[in-house]
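Once you scroll down, you'll see the structures, which are given as structure tokens.
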Structure 1
Amino acid sequence: MTVVGLVLVAFAAAVHGYVFVLESLRWMRPSTRAVFGLATEDEAATTRLLAFNQGFYNLFLAVVAVIGVVLIASGASAAGYALAIAGAGSMIGAGLVLLASSPNLRRAALVQALPPALGLVALGIGALR
């Protein structure tokens, strides 16, 4: 189960890395505006700095989770579990905040929160063995 947990947490990190790219590097592009439901370039311009900053939050969560995965895989379990739990737990929390603040974005919230949640459950089961 540990391997399943590592894969799920790594997948969640990849999702957050992709969101970083969208929010911080590609925010003004029409394809990115469509993903986030921004109809006009003016809407995107108004929120550009906020999105840029938020993108880096997503990147930092991904980095913490990836370092945790690497440490667990290399045998440094205590530090690895601490970082994986911190990164994935924060991803779950952010997904819950998105769901609570914007119920119409429940699909995005599930994409954000479900993989790290399942990953932490699998890591927990794996740690018990």
Structure 2
Amino acid sequence: MATIYTYWVSTALLSLLYLSSATLYILKKDFVVKAQADLGYHVPHLVPLLIVVKILGPLAILSRISVPLSDLAYAGMFYHLILSALAHLGVRSVKGALPAIIGLVLLAASFATQNTARDVPSPYAPTIAAQHN
């Protein structure tokens, strides 16, 4: 039962992190473009793409319309969070990397416990039997 709670709490918090980030990207576009420039990225055309990805990723995981699509969303979030943390750490902004690090912890918890909480298991997530061996 605790594993099911771990899944839903970590997934809800991860989704909240992504959806609040998408909201920030929508409402404060100039701030986001400047923040990306401060990280060394001069690509304001990425902001609309990131908004879409930050909305669709959590929706794919929460709705689980397709297990492969959900697994792809987990993978995309993993790479996004790793790259985000590294970008912030690259400019010596540990405070800026903190949301990505928290996101990685939530992502790992959500991914590792999804087969306990969901009816259709992911072939890539660990199973309960594998966790006890």
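A short reminder: the numbers here are calculations on the coordinates, not readings from a lab. If you're wondering where the values come from, they're calculated on a predicted model, not measured in any experiment. Cβ atoms are built from the backbone, for glycine too; each structure is taken alone.
Identify which of structures 1, 2 gives the largest calculated value of relative contact order in percent (Cα under 8 Å, 6 or more apart). Once relative contact order in percent (Cα under 8 Å, 6 or more apart) is tallied for 1, 2, the winner is 1. Which of 1, 2 yields 15.4 for mean count of other Cβ atoms within 10 Å over residues 3-10, as computed? For mean count of other Cβ atoms within 10 Å over residues 3-10, the value 15.4 is produced by structure 2.
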